[in-house]
Structure 1
Amino acid sequence: MPDTIRLSKRVAELARCSRADADHYIEGGWVRVDGKVIESPQHMVSGEHVELDPDARLEAPEPATLLLHKPAGFDAIEGRRPAARLVTPETRWAEDPTGIRLLQRHFNRLTPLVPLDAEASGLMVLTQDGRTWRRLTEDADRIEQEYVVEVAGDIAPYGLRRLNHGLRYQGRELPPCKVSWQNEIRLRFAIKAVQPGQLRDMCAQVGLDVVAIRRIRIGKIPLGKMPVGEWRYLPVGERF
């Protein structure tokens, strides 16, 4: 029976490279054991078939940022129904245009960013990338978000003007934003520094009941046609 050894040692022998390079190949998702990608250099093998992808490169994998179409009823940042649980290899959008290779390590230590009310749906961000984290926390109030809000009821006189500028929320005057009718039952908000519950309260102040809220853009990044409950990668180099 063949001796059991660490996968990194087997890859080093197979590729005639150093153990450190073998670790990089494995952690980069370039090594298969009996046809299955293994990303742990400590994985033990004996007689299994080990193969190194012919396109293997030694560059360290970039930290991932994932964009999720959060369904209504899930918690974005914290709560008993975290939307992060929906992010699995199986729920990746089949039409993800980025072409980024899916790695198991992309699902480790993901931090959800940019609050979104539990009853709302739409674009949500989860990241391993410190640059993205800083951008969406330190600069959060300067990044415009776009929402489509379905409403019912009759808007008060000058209500649309007041939505654009003239309302207060939690004791403070709200800065100007851009609100327009998308159709007879949907308003489109382009707004910065939006707080939890704010859109619902703004609508109530002008006589409208909110039926549904969907976030369709954060900064320069749109939700697009991605289905509810599915996710895609944010391309490396693309910024909010």
Structure 2
Amino acid sequence: MSQPKPNLFHALRACLFYAGFYPLTVVHATLSLLLAPVMNFRQRFGFVTLINYFYMFWLRVCCGVAVKVTGRENLPAEGAYVAIANHQSEWETLFLQTLVRPQCTVLKKELLKIPFFGWALGLLKPIAIDRSQRRGALKQLLTEGKERLEDGIPVIIFPQGTRVPVGKTGKFNKGGAMLALSAGVPLVPMIHDAGFYWPGKSFAKLPGTVQVHVGEPIPVEGRSVDEIHQDMVEWLEQHMQQLKII
């Protein structure tokens, strides 16, 4: 399916969105940094990510971008797990923190240098990796990821590694399967089509409803990394086809 093209009207609506986005981000991030020392992790996560609900509300008001989640009941109610999702847009960075609570996100370390937004993000125990150090990044993922899971914190991974535009599949790495197997926790696949409405690195947004599908947890006990990874890839590709993003 071809990528829709934003126009001037969409860009003007995006201006309104960012007129609210940036000032509130600065204020809320400053408060988060000031209050973080007196909060435990779960309290800190709850406070820091409160603004994400505003982001989703303001995005719907200004740009007409809504969201519909199918399969929310597949998220384990108790215990930690590894969640994996496709990477298309800045949107998922914001929304997924409202869907999986609390969570630890695997991200590139450069994001933590973004003033205010990145500083607040650094309060949430992310696994900030250096993508230029591939072997070291995998070791860091397995070590720090297992620590977070043992603390009962779900870990979210984008196995494509970088944003992949609509129409492309990209390559799915095995880090999620390896971490889930190492920690003995289920792997929960998720897919969305936000790239239609908030294309990666795009200023303008397109109106519509982002579809999010959450799959049933993939078991890991008694299985190999390759078996787990294959189940994950098959689920992702099947649902990418259903959402017409490939």
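Comparing distance in nm of label points 7 Å out along Cα→Cβ at positions 61 and 221 across structures 1, 2, the highest value is found for 2.
When relative contact order in percent (Cα under 8 Å, 6 or more apart) is calculated, the result is 22; to which of the structures 1, 2 does this value belong? Only structure 1 yields this read-out. Of the structures labelled 1, 2, which one yields 15.5 when mean count of other Cβ atoms within 10 Å over residues 37-44 is computed from its coordinates? Source structure: 1.
Can you spot which of 1, 2 the value 15.0 was calculated from, given it is mean count of other Cβ atoms within 10 Å over residues 21-28? Attributed to the structure labelled 2.
Can you tell which of 1, 2 yields 18.5 when Kirkwood radius over Cα pairs in Å is derived from it? Working through the options, I get structure 2. Thinking of 1, 2, which structure, once distance in nm of label points 7 Å out along Cα→Cβ at positions 29 and 77 is computed, gives back 3.0? Corresponding structure: 1.
Out of 1, 2, which structure matches -14000 when helix-only ellipticity at 222 nm (-39500 (n - 2.57) for each DSSP H run of 4 or more, over all residues; to 500) is calculated? Please list the in-between numbers first.
Working: 1: -4500; 2: -14000.
It was calculated from structure 2.
Suppose you compute FRET efficiency 1/(1 + (r/R0)^6) of positions 45 and 213 (r between Cβ atoms, R0 = 25 Å, to 0.05) for every structure in 1, 2: which one lands on 0.00? Among 1, 2, the structure yielding 0.00 for FRET efficiency 1/(1 + (r/R0)^6) of positions 45 and 213 (r between Cβ atoms, R0 = 25 Å, to 0.05) is 1.
Quick check: 7.2 is what I get for distance in nm of label points 7 Å out along Cα→Cβ at positions 5 and 165, calculated from one of 1, 2. Which structure matches? Attributed to the structure labelled 1.
Quick check on the output: 0.65 is FRET efficiency 1/(1 + (r/R0)^6) of positions 101 and 149 (r between Cβ atoms, R0 = 41 Å, to 0.05), derived from one of 1, 2. Which one produced it?
Details: 1: 0.65; 2: 1.00.
Only structure 1 yields this read-out.
Taken together, the values in this text are just the output of simple stated rules run on the coordinates, not laboratory data. It should be emphasised that the depicted structure is a prediction, and the values quoted were computed from it without experimental measurement. Cβ atoms are built from the backbone, for glycine too; each structure is taken alone.
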